[in-house]
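Heads up, there are several structures right after this.
Bear in mind that the values in this text are calculations on the coordinates, not laboratory data. These figures come from a predicted structure and were not determined experimentally.
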Structure I
Amino acid sequence: MKYEIVRLEEKIAVGVSARTNNMSPDMGAVIGGLWNRFYNEGIYASIPRKAGKKALGIYTDYAGDWKADYTVFAACETTAEPQGNQYSICRIPAGRYAKFVVHGDMVQAVAAAWQEIWQMDLPRTFQCDFEEYQDDCMDNAEIHIYVGLKEEN
């Protein structure tokens, strides 16, 4: 699977979050439930100061490697943290990322890409990884997946 190395600035993301892991039998339901809440309960529409319209799926606070617990977010990038505590807030750290570009069914293409990424020997930080949905076309989406990488010596 092809990728390019990119350097990103810090991003502020706001949305909803939950704790899960890739080995959990209900992981898909947890993540799907977050996206359902994000859009169908008006959370996306209510977030102030959005930086564009792209949705973000974020994986952070890993308890270990890709098999350990992590926090997952359904979110969007904002220009500042909102006041109050009605949202979950994540700061995507600046740094090196492997950027993968995926096309296809929004759910199946992303799941298949992660299956491949998990098998790759990348120098991952397991600090923060995320998906950036370029459009809302469910059956032929373009998704950019960013995997946090350790700094080179």
Structure II
Amino acid sequence: MTEHSLWRFSRAFFRAINERQIDDIAELIDDEVEWAIYGPIDMFPFLGARLGKAAVLEVIRQIAENFRVHRFDRETVMLGVDTAASMLRFTFTALDSDKPVALRLAHFAQFKAGRLSRLRVLLDSFDLVEQALGRPIHLPRMALA
């Protein structure tokens, strides 16, 4: 039995961020990859949708320039032959402020010939924004109803 593509991609992603080993992950990304991380684009410009390997590698470079990942825990993982979905909890440091941040996310990935061909990530963006701002967000009473 061969190793699932998710495990290779996860290790390469971690190295790309923390060790700036972008070449390692480049070989695991399809040339026509569809990539989207849904979150507050105004605060984190590397979020959003991208198409193609070059655009995705640029996003990974931007993440690496801003954060250092300390650990990630998989809460739930579901694997198909060429698909993967999981709930993850990341702990990282924002390099500009040396501020620790915890982030919960869900991701849905598709692979083609062992390469990432499609990725969708949903962030717990409310909690992320509160941590980035360093204070709670107080919503109007109408938003809480």
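With relative contact order in percent (Cα under 8 Å, 6 or more apart) computed over the structures I, II, the top value is the one for I, the highest of the group. Across the set I, II, Rg/Rh (Cα atoms, Kirkwood Rh), for residues 10-81 alone reaches its highest value in structure I.
Taking mean projected area of the Cα convex hull in nm² as the criterion, the top-ranked structure out of I, II is II, with the highest value.
Of the structures labelled I, II, which one yields -9000 when helix-only ellipticity at 222 nm (-39500 (n - 2.57) for each DSSP H run of 4 or more, over all residues; to 500) is computed from its coordinates? Matching structure: II.
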